[in-house]
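Below you'll find a set of structures to go through.
Laboratory data are not the source of any read-out in this text; all were calculated from the coordinates shown. If you're wondering where the values come from, they're calculated on a predicted model, not measured in any experiment. Cβ atoms are built from the backbone, for glycine too; each structure is taken alone.
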Structure 1
Amino acid sequence: MRAVAFGFSALRSCRSNDRMEGSREIRRYVDLETMPLYVAAGTILPLGPVKQHTEERVDQPLSISIYPRVDGSSLLNEDDGRSFNYRKGVDGDNTALE
């Protein structure tokens, strides 16, 4: 058994998509096959082939895992892959997912 500390207000399990309240510590059995993996509620996690840089072209598909907030929403932000302009609202497309 290991202690797992949550620092966010709400999390989702990557394995089961179960919602967990954050800002607390729980005890879980942990080994290499069952290691707990949690993401912040509202996370949109793109998964694809390994790339050496953001502009590298790949021909394999990209999959997206969505871990919604309590209200069921998330925000997908597509940026230019080179800068932090999306933080200023420049060079990015925001799509609300509900």
Structure 2
Amino acid sequence: MSQFKPLTVRFSNGSSLRVSSLLDASKALDQLGWANDDDPQLLRAAKLIDDAMHGRCAPKVAFDMFAGAAFRQGMVELLPRSKAWAEFEAAMRHERNRY
């Protein structure tokens, strides 16, 4: 079971990595191909991931900072919504229009 909701990071060299734990995030940070290796948010995420792995930071805070840095650099591969989710949204729109 994954520690966090998984996200896929696609690097500029064409490789990608599915990240769902602090260890995965640490591996992703070591990869070449980040859009901006000097991004302050990415550097802060790297420090927080290390701190969380050593018990000095809450894991969720560190993972959220990592995810934010990856989103900021446009490296997170967004998945299309599932058919079930689309049906749920359609039902909610229909229900809202009834009143």
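Thinking only about distance in nm of label points 7 Å out along Cα→Cβ at positions 7 and 39, which of 1, 2 has the largest value?
Working: 1: 1.9; 2: 0.9.
Structure 1 gives the largest value of distance in nm of label points 7 Å out along Cα→Cβ at positions 7 and 39 among 1, 2.
Thinking of 1, 2, which structure, once helix-only ellipticity at 222 nm (-39500 (n - 2.57) for each DSSP H run of 4 or more, over all residues; to 500) is computed, gives back -16500? This value belongs to structure 2.
So semi-axes √(5λ) of the Cα gyration tensor in Å, for residues 15-54 alone, computed for just one structure, reads 16, 14, 6; which one of 1, 2 is that? Checking each candidate, the match is 2.
Which structure, out of 1, 2, was distance in nm of label points 7 Å out along Cα→Cβ at positions 23 and 79 derived from, given a value of 2.7?
Answer by label: 1.
Kindly point out which one of 1, 2 the value 26 was derived from, the read-out being relative contact order in percent (Cα under 8 Å, 6 or more apart). Let's see the in-between values first.
Working: 1: 20; 2: 26.
Matching structure: 2.
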